[in-house]
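Please treat every number below as a calculation from the coordinates, not as lab data. Fair warning: this is a prediction, and the values are worked out from it, not measured in the lab. Cβ atoms are built from the backbone, for glycine too; each structure is taken alone.
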Structure 1
């Protein structure tokens, strides 16, 4: 199976930590965040992954290399200007030739990917979004689904309440989704592409997932990740 990891962002909200280190390479319990992501993907059968790069790309390529130490084959996609989370896929036409997983590079994740894949295939979806329940819905991009898990509303049109469902930063996608990405402009999954798929009546599904998910989008979240993963490591040695 293939994967795409989005790692091109500037990490502005984590400065000064990201002044010399891209956010996906910040250490979590002694290892770069991207290494944790590669380990997670490997456990679910991913052996080929693409990573998009823009900010301090040499830090990532020097550390991860070809991917062989992680049992992976890595392909890097360099962006002279940021293309957006969905626009990043445009440069990889021809690379994705089967169902693939996309994960945001600033996400510390340990969820059951096999369940999400099974759900995606059962419904013959073009795209399947992993969802999480949220406490602060006004800070999240919300999603509503019907009884079968098909997306019916997104973002500002979706219900905003505590315990509602929001994007989790993990998607299962078919290669055909690349044909839906508008050319010649930046394109975001949440605000551009998914609303376009919904309006077109494409098979856009979503499922709530369980496990560990933490968007490292602030200094507080980074501190929490360090604490959580250090605790996991200590428990594993008991």
Structure 2
């Protein structure tokens, strides 16, 4: 049974992560952070993902919940379902989502929370995989170039300058999270971009510049087994077009 309120609820979408889910890393982090609750969403997995998550839940019943989707919905809907689920469980200042492969280490959550807590105006902290001195960002040259190109396209569509829209590490103010995750997404592959489009359309182009913060990650490591193949890359480009048509664009 969930023990109480948390500073943040983290939604972790999982699809066939039975072999990749780093149970030890999650257990170590959860045991040292009683201010963080975790909602693992089993997105219709066909392997032993459900079993692995249940074991984590049994070890930390006060901080971990499992949402089991019987049919695969895709990451966007899995995260949306998780946000809806935790918003009804207990109160929290923030709600976020984190990729299950831990390409972004869980320890980065602490920096996100410090940044959000230090400025009451901020409503979203989003990870940015920026190669720089002092940071350990391990990414292949091809993926790095793809990321920069996609960020440029996303920035043009949103009318906002982003270094990285697609990093699977984001934390939102609870109220804005409930609002922007309320309706199903029109995009399957680019729901991260769609999230920012929703925020922008809620508070305006100038407003989002004041309340959104890209957090340069200290560590990020590309994990083998990415589910984004050629079909996914084509889908991402098509989804950007859908977002542009549906949400419109503001001038840079």
Problem - Computed 25.1 for mean count of other Cβ atoms within 10 Å over residues 37-44 - originating structure among 1, 2 - result: 2
Exercise for the section: Identify which of structures 1, 2 gives the largest calculated value of mean count of other Cβ atoms within 10 Å over residues 45-52. Expected result: 1
Practice task
Work out the source of 44, 39, 32 here, i.e. which of 1, 2 gives that when Cα extents along the principal axes in Å is computed.
Solution key: 1
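A value of -13500 was derived for helix-only ellipticity at 222 nm (-39500 (n - 2.57) for each DSSP H run of 4 or more, over all residues; to 500); which structure in 1, 2 was it taken from?
Source structure for this number: 2.
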Problem - Highest-scoring label, criterion being mean count of other Cβ atoms within 10 Å over residues 93-100, among 1, 2 - result: 2
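Given 21.5 as the derived value for mean count of other Cβ atoms within 10 Å over residues 21-28, which of the supplied structures 1, 2 does it correspond to? Before the final figure, lay out the partial values.
Numbers: 1: 21.5; 2: 15.1.
Label of the originating structure: 1.
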